[in-house]
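There are structures below to look over.
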Structure I
């Protein structure tokens, strides 16, 4: 088998810490690859006016497979304030580099599994009618359309005249006709049929392949009639090929209620970009939090795998890293599944499951501690110690 080259993008904050543990685990299962570092993140925005340099894009164009750590993104005004002074007022505009990657490489399919692990003290529990408690098994996979919707970036403050006239052609814009341009901000939610149908078909295909009984479209078609309506229509069309898979629909607001009432009911959930982001974080909260939240951004011939947590800069400079690397390690296992290294991926996932079930090694979040530098002294495992525990379980199997 040809040795692969993986582009590694640590990014900001804790990204480097969690990525290091993932690479150690990949080495332990015998995955042989060349790793090439790529620059991405806030440092390069500040110093170059571009958080996603062309040299990084060139590496991804060549190798088409990447592991990504974490990113710091800030609102427009904060970004403008922090760019190096020699770059100010030079026309540089900050955009999220991970969103940029998704769009430049058409990584339109985002898959975010959310599942509970036996023994995880952070699992969701609920009260039973007799006053006791139960811990439902949650196994949900969010299919998020990754390149369109509100994240497409088609937006304006003080929209130009031609844009404003286009919006004024819609009768419902009458409520805004007297708003001065500098006081008006517009963000467009744009869906295309091809993108909606593509992700809907992939969701049903995944459900059938992995034994899920339902695909739930989680949108808001009663209010956002055109775009959410298109996703619903695409799902109905895709469903025709998969008669054994149920097609359900929930509104995003109702879903946030139902996910804490009966989360075990759901299988695959299909959403546009924004609602997929919301739903995946919501379900992640039931399965341990963002320390367990993995994802894959997948296109036709390129894929980037990342944890969904942020860069947590307040933890990045601790002498000993306290953060939970499991989401990053699971993202690496997801990469192995993607390239058909199924046995190695299973070894990683099994090892993580055993570590959690044993309960001997727990990071501060798993011990329900506040993230401070002294949590290690209080018995929490460091980022590296969690990596060590996963590796130890793998070595028993190798």
Structure II
């Protein structure tokens, strides 16, 4: 086996792409900063319970496990930074009011997923804790849209759903756990025949509502249709009202808004509105988010929470190929005037590479298109001749 081979779905990011990703990461963090979101850096490793408690079975399967050689306890390599942010909010910051946190770092997953089909996404996200109203959902959604626009994505479509609709039908129909799981899977695949078969023994209104969910997708008029077709349960009416408020509060951001009431991504994790952003040239969602008020309970301090995250490595897959900025080639030497000129150019943000003695400088490899030359006691920048 060649010792330079990497594991499947693990890859290097080479200089041009790495430079672009890092610049975009900084831009996103600057955007979050001016919106009041404070940057945090959670650890790569934690005890397994902290990483997966309250997040459902899916994250458990996605997490690499290792044994701590100091304590013998099972540890996990983070597969998602959102639970870490919830833990920090609950126990480290311990704020009583609203807290806004953001993060940007590599996570590791047992299987490839997302746009980049990698097991090592670069997750960037923002979370808002301590507010349960629709206003905080809208704040997070608007921040996500601004973040994606900052990355160069202009024509976007945001799909919304609300897990309380399915939850309300489950509770009203006294549906057991096994049937709930089967209905959840069928709704995710929008298999109306299977949903009808599974719901056959349920009360007629619940049965019809579950079947209707497979067709309740489209623009904002779908919410009016849902109002007529779904049972008049207070939790369902409230969920539909929240979704209407979302559509009204995003109308100025030049994005298409749609609704898919059978979409239950993160059902065992989320507790309210869930959403996914799509854009041209991408075959899957570019960002995901939603409300997850129940997660804080696992850390002993229940806090309302909403947020979003994206995989920056995945987003750049559909962008034009990256290129490094051209550099200026400076001659070797320790002349004070030369060194001062080099430092002045670098202070202006230009890339200056000084030649080394006894080396053959390949201009193409150095990515230089100009050179620093001395003309009549003055240092000038001239184009390199091919």
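Between I, II, which one scores greatest on relative contact order in percent (Cα under 8 Å, 6 or more apart)? List each step's numbers first, then the result.
Details: I: 22; II: 18.
With respect to relative contact order in percent (Cα under 8 Å, 6 or more apart), the highest-scoring structure among I, II is I.
Figure out for me which of the structures I, II the number 15.4, 43 belongs to, where Rg and Dmax of the Cα atoms in Å, for residues 16-95 alone was derived from the coordinates. Show your work: numbers first, answer last.
Details: I: 15.6, 50; II: 15.4, 43.
Source structure: II.
Looking at FRET efficiency 1/(1 + (r/R0)^6) of positions 40 and 328 (r between Cβ atoms, R0 = 30 Å, to 0.05), point out which structure of I, II has the largest value. Write out the running numbers ahead of the final one.
Details: I: 1.00; II: 0.20.
Largest one: structure I.
Also, I was wondering about something else. Of structures I, II, which gives 11.9 when mean projected area of the Cα convex hull in nm², for residues 136-303 alone is computed from the coordinates? Kindly include the intermediate steps, with their values, before the conclusion.
Working: I: 11.9; II: 10.5.
Traced to structure I.
Mean projected area of the Cα convex hull in nm² computed as 23.1: which structure among I, II?
Details: I: 23.1; II: 26.9.
The read-out was computed on structure I.
Since every read-out is calculated from the coordinates, none of them should be taken as a lab result. The shown structure was predicted, so the numbers you read here are calculated from the model rather than taken from an experiment. Cβ atoms are built from the backbone, for glycine too; each structure is taken alone.
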